[in-house]
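Next up: the structures, one after another.
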Structure 1
Amino acid sequence: MEIRLATRDDLKAIDEFDIFLGNRMTEIERSELWVALEENLVIGYISFNEQFYTRPFVHYLNVRKEYRRSGAGRFLMLKFEELYRQSERLFTSTESNNLPMLLLLEKLGYKCCGVVDKIQKESEIIFCKDLNPSESKS
């Protein structure tokens, strides 16, 4: 499996399975979108930036249905962690009923750090991961 920065050429393949709001083209232009490929097919993507209180935050993680449980989501999250390995803390969120993402975050060592209710039908759970726990201040 290859993980690389997304390009404009990936948009058509992403559109085939994209379920989230947002503008993938803008994310590509800002170098905020990475893709997972299997035999040159885009099978997943991750979108992140540092606009969550200036902290690294995964906004979207999405994998084609037929490739779920293939490790693509895990590899994309590990790429995020690798790119921000000098950060003290990473963040993401997911809806309270998204069991696959909840399990992935648990496996990767993310901890619940808050819940936002009443934005949408399901509660949004905020997760964080301390990369350098001995150096973490807050």
Structure 2
Amino acid sequence: MRQARISRKTAETDISVEINLDGDGTYDNKAGVGFFDHMLDQLARHSLIDMKIAAKGDLHIDDHHTVEDTGITLGQALAQAMGDKRGIRRYGACLLPMDDALVRAALDLSGRPFLVWNVDLPTQKIGTFDTELVREF
């Protein structure tokens, strides 16, 4: 089964991630950052990846370390769950109209990190969530 359980503990955070790539989109995500939790839930739901994330961080300072370390830990869990990537297509793309946004994403699962970020965020916050943290994730 394509599953993983990864934990990451730093001076600022304590994160645990459990995923099942062959799930049905069941989720239980608790990072303590409202909009970020919502987005993690939507990722699980729409990707059909079962996901359980528990994150404790220095939220009394800000959300940065929690969001960044959750992204790192989730990425490690995805890499472990994919294993040798047998049966997974290397490339994928999506053009998605949702509400008042049009999102274009292209992925290459080669294992070489690279990001092109052409995003114009019209607001600095969604609720209490700093939108600049999306790129950090």
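FYI, it's all coordinate maths here, none of it is from the lab. As the structure is a computational prediction, the values presented were derived from the model and not from experiment. Cβ atoms are built from the backbone, for glycine too; each structure is taken alone.
Some points to look at:
- Structure with the greatest value (metric FRET efficiency 1/(1 + (r/R0)^6) of positions 4 and 52 (r between Cβ atoms, R0 = 25 Å, to 0.05), set 1, 2): 2
- Set 1, 2, criterion relative contact order in percent (Cα under 8 Å, 6 or more apart): the highest-scoring structure is 2.
- Comparison across structures 1, 2 (criterion: FRET efficiency 1/(1 + (r/R0)^6) of positions 60 and 84 (r between Cβ atoms, R0 = 25 Å, to 0.05)) gives the highest value for 1.
- Each of 1, 2 could give mean count of other Cβ atoms within 10 Å over residues 100-107, but the derived value 9.0 comes from 2.
- Given 2.3 for distance in nm of label points 7 Å out along Cα→Cβ at positions 44 and 116, calculated: source structure among 1, 2: 1
- Distance in nm of label points 7 Å out along Cα→Cβ at positions 20 and 92 derived as 0.9 - corresponding label from 1, 2: 1
- Structure from which -8500 was derived, helix-only ellipticity at 222 nm (-39500 (n - 2.57) for each DSSP H run of 4 or more, over all residues; to 500), options 1, 2: 2
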